[in-house]
Structure formats: C-alpha cells, structure tokens
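Multiple structures are listed underneath, in structure tokens.
Taken together, the values in this text are just the output of simple stated rules run on the coordinates, not laboratory data. Predicted model only: the values in this text are computed from it and were never measured. Cβ atoms are built from the backbone, for glycine too; each structure is taken alone.
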Structure P
Amino acid sequence: MANSLERAMALRSLKQAEKSYKLTVNGLSRKVTSTADTPLLYVLRDQLHLRGPRFGCGLAQCGSCTVHLDGQPIRSCVTPVAAVSGRKLVTLEGLATAYFNENPKAAAASNGGAKLHPVQQAWIDAEVPQCGYCQNGWIMYSASILGERPGISDADMKTALSGLKCRCGTHVQILEAISMAKKAMA
C-alpha cells in the first residue's frame, strides 16, 4: 500500500504548474494561463474561443490545426504554448486583417469595405468546402505560400501542400481556388 501511495505522490509532483503567457493573436495582446507543454491549439480553442484551427489528428499530419507564427505556418496541435509566448500568431479569423495591414495597396483597393483574404474569397468563389473540416489548414498554408512566393508554379504549389489532408476529395477545387487567389494577389 505504501508503494501505491508513493507512486501517486511522485506522479503528482511531476505535474507542471500553470503559468501565465502573453500571446499576440490576430493583433490583440492576450494573457492565458496554462502549463508550458499545453498544445497551442487547446489554448486557442478552449481559452480564446477561436474556431479556425481545429483538432484533426494531434500528430501534425493533417494540417487542420495550422496557424501562422511570425508569418510561417505551424501545426498548433504539437506546438507548446510556452514556445509562442511573446510572438505574433495569426489564425484563420485574423488572416484578412493581417493581409490588409501588410499590403496597403490591397487595403486601398478594398475601399474600406469588409474583405476577406484573397485565398478565403477564392475558396468561396470556387465552392471548395464540402465538410469544411480541413479548410483551415489549406487556406492558412496557401496564404503563407502565396505571400512568400506569388509566382509559384502549380507543380511547386502541389508539392508545398502535399502534407495536408482532405478526406472529401476537393483537391481539384482547392487547386482552382489557389490559382484564383494567385491571380488576385498579383
């Protein structure tokens, strides 16, 4: 019996203490409380109530949890919240705002109207989503790639997106939307 009690006490002492972390999410400074190793995805969804990034696999294999960290796409399901403290995060909800803030010409062309990021608009125009579960990953990766490499070839884009999954098989519409967005961003 003493052995069981000793094991329980040892396990309790191994649990991490919660700490406060300051995050900048979609341009807003946010304070969250969590253990250091809590996946960023859980903090975004459970504490900040953002629904763009989604839990798909928990293994960084499907891309549904993708967010931008300092402008680069990352898988938030395997990124500990402590690793992003003090850095700039953008989720699907803030993608358009970040784009227009970084592209004054595009913002001026919108005439102050509510606009979506060109990739988001192309997704709608090409009628991409079926179930929509994976769309966060595809949109976030596509936006990042087109932002860095606006003249990317279709073949290179397919390669760059090869780690994402869509169980509904909307790949043809996805590539059509990306082509539309590439033209809109040119």
Structure Q
Amino acid sequence: MSKEKKPYFNLQSILDSHDNPFVLIDESYTIVEANSAYCTYYDISPSEIVGSKCHMVHHKSELPCHCYGEECPMQRVMESGNKYEVSHVHHNREYHPECVSIKGFPIADEDGKRYLGEEIVQAVGMSDAVGKDSIQSMEARCIAQLLEEHHGHRRKVAEILKVSERTLYRKLVNYNLTKVGKRT
C-alpha cells in the first residue's frame, strides 16, 4: 500500500481565507505571517509586520502584554494546547487603545514547533457602521471591564491603556465611571 502524498498549501493563501485580521506568532512573540485583512486594518505592509514582536505592534511595548497585567492569549494557548478567547486592549497605528476580542488557536508545523494563530474578531473602528457614540460606549465598557478586572487600580488600567492617570480620570468622569471598580 502506497502512502498518498499530502497536499502542500501556501500559508499566505490560508491566512488570507480569513475575513478578520489574523496573524501567526511564534513562541518568542515574533509575528511570522499576517493576512491581508490584518495589514489593511493596521495600515501596515507585510514587510513591516513580519519579524516584529506582537507586543510592539499591538501594545507599543518592549514587554509582552502579560508583564503589565493583560491576559495574554499566547500564554493560555501554549499552556493548554487549546483555543482561547479573550477581551484585550490593543493600540492601533495612531497609538489609540481599542478593545478587541481575540481568538487564539494552537498551530503546529510538521516538525512540531508551536505557534499562536491570533484572529481579531471584534475591534472598535473595524466597521464603517460604528459611529462615534458606539465607539465611546465601547471605550467606556472596556475601561469599566479593566477597572473591574484590576480591582479599581487606576494606575494599572492607565498603564494597560498607555495613557496617563490624568487622561484616564478625565475619561472616567466623562463616562460617569468614577465609582466603577472602586476599592472599599
């Protein structure tokens, strides 16, 4: 009985089959491939993204997101070997924070090397149908969620959002969130 040869697929064409932004990240947090939806959404060329650290692109930080309190899909997927979904804060090309929902998938190559497939399934500003009021309410929900997760530690939340504590406080007042997550 002869073994049938498995078909070879072009990785880029598989990634581009996703409508949502999708990147492939190795265990050292290096982006090894990105689909065209990702490049379009972040207004970045494949040559600029491939080889970059995901935390530099998504968080504008030298350190991975888990080092400053964010739940990291990379850690969860690599530890469990299962897909994992998380709400997360990324920073867009203009350095504005946006709440995203990320689905992380374990992916292995033929040698068993493990990767994270990361799909951004929802983000503020991804749809032209999202208006200013919607963006503000999403930002308010994101800030409220972060305050709850970090037990009202505004300094930590400001650090995650990469804004000053003063800017965060202004947003809290603007969105009437001054009592959310307050420590008692």
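Of the structures labelled P, Q, which one yields 1.6 when distance in nm of label points 7 Å out along Cα→Cβ at positions 64 and 80 is computed from its coordinates?
Traced to structure Q.
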Quick check on the output: -11500 is helix-only ellipticity at 222 nm (-39500 (n - 2.57) for each DSSP H run of 4 or more, over all residues; to 500), derived from one of P, Q. Which one produced it?
P
Top of P, Q by FRET efficiency 1/(1 + (r/R0)^6) of positions 56 and 144 (r between Cβ atoms, R0 = 25 Å, to 0.05), largest first:
P
Label whose coordinates, when relative contact order in percent (Cα under 8 Å, 6 or more apart) is calculated, return 21 (choices P, Q)
P
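Can you say which of P, Q returns 1.03 when Rg/Rh (Cα atoms, Kirkwood Rh) is computed?
Numbers: P: 1.08; Q: 1.03.
Answer for the origin of the read-out: Q.
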